[in-house]
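Asks: Structures for review follow.
Each reported figure results from applying straightforward, stated rules to the coordinates on display, with no laboratory input. Bear in mind the structure is a predicted one, so any value in this text is a computation, not a measurement.
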Structure 1
Amino acid sequence: MKQFDELQLQTDQIAEENRRLTLSNQDGEIDRRELRGRVDVLEKAKAALALDTTRLGRSLSEARADIQTLENLNDVLTSESSSRMAAINDENRALLEELSRNRTDLQTQEDDLLRLNTNLEAREKEL
């Protein structure tokens, strides 16, 4: 009977350990499933971030190309503006010189007319 009691005790201990291990296994399985779910969520987030990185990289590249295009256009416009301003300045200078010559010519003509008028008045007095 003593052997039976010992065997019964061992069986009970083994059954208790088996029950504890089964519960521990179930807890481990639950933890594994939760962690697997987290891993899945993180992998999806990683994939989304990779797509975002690709999209942002493409957008950055396009933005840099747009900036370069705008800088080139700005350079062209600045150059054209400078050329136009130089041409306008040259034209204004030429017009001012012509205006000055015309004023001088008109003043000379006016002076000549005044002399002729004075001479005419003097001759009329003589007559």
Structure 2
Amino acid sequence: MLGNHRFRQIARNTGAPTDRLAARLKALVESGVLERRPLPDDARYSGYYLTEAGRDLGAITRELIGWGDRWVVTAPPGRIRHRDHKLVTHAVCETCGERVHGEDVHRDDLVPGWDQSGPVTTP
């Protein structure tokens, strides 16, 4: 969330209408991507913080921002930084350590023990 936890900060930085932003933040909290907890500098107010599931979306979010900066330019692009330099990322397979390219990835249709509706329970 790039350091923004307060509703007003998020609204100002995104330019989103407050009613729409409130609905989206509520949905993200309900889906487990964000959580609301007291702000460290003023516990009278709550802030929005990424959950573990939300942090796992970080790589995807950074890639989408980069894609948007390249292909959907309506304003000068921002820059995401890591410490004192531009952040450059790529996906790496944790099993073999190789860099992942889209053409090398496929999805198995079903996992054993699951069907279209979810996990199969066996009596």
Structure 3
Amino acid sequence: QEVTRQHKGWSLDCVILQNLVTRFNREDIHDPPPEGVYVYGLFLEGASWDRKQGRLMESRPKVLYEPMPVIYLYAVNTTSGKDPTLYECPMYRKPKRTDATYIGSIDLETTDYLPSHWTLRGVALLCDIK
């Protein structure tokens, strides 16, 4: 609602959250973004993140949880739907995945596989791995 009020002509019905997985670590960010928020401290389960290409890739052997780089969340005014080529990655507070620990979803780039590949692998973002 706050973002909608700040932008003339924006309707709350047309505002959606988008995200961008940056190449930065938490230590690299010193100032807040002009709009939106930076999210850090998330872990990827079931896959790895290619920091150079900025996309999902198969998990590395014996690596259960992969630390994610900083993710930039921001609002946009749009009437079009989400990009169907992005994997809508569920995000949970804890490794135990229940409705009570579900937070929302983050769109992640995937070029080598269809989003359904990552769904079948059970790929998710976790806030805490304990």
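Asks: Which of 1, 2, 3 yields 28, 15, 12 for semi-axes √(5λ) of the Cα gyration tensor in Å, for residues 30-85 alone, as computed?
Replies: Label of the originating structure: 2.
Asks: From which structure (1, 2, 3) was Cα Rg over 2.2 N^0.38 Å calculated, if the value obtained is 3.82?
Replies: Source structure for this number: 1.
Asks: helix-only ellipticity at 222 nm (-39500 (n - 2.57) for each DSSP H run of 4 or more, over all residues; to 500) was computed and gave -2000; which structure, 1, 2, 3, did it come from?
Replies: 3
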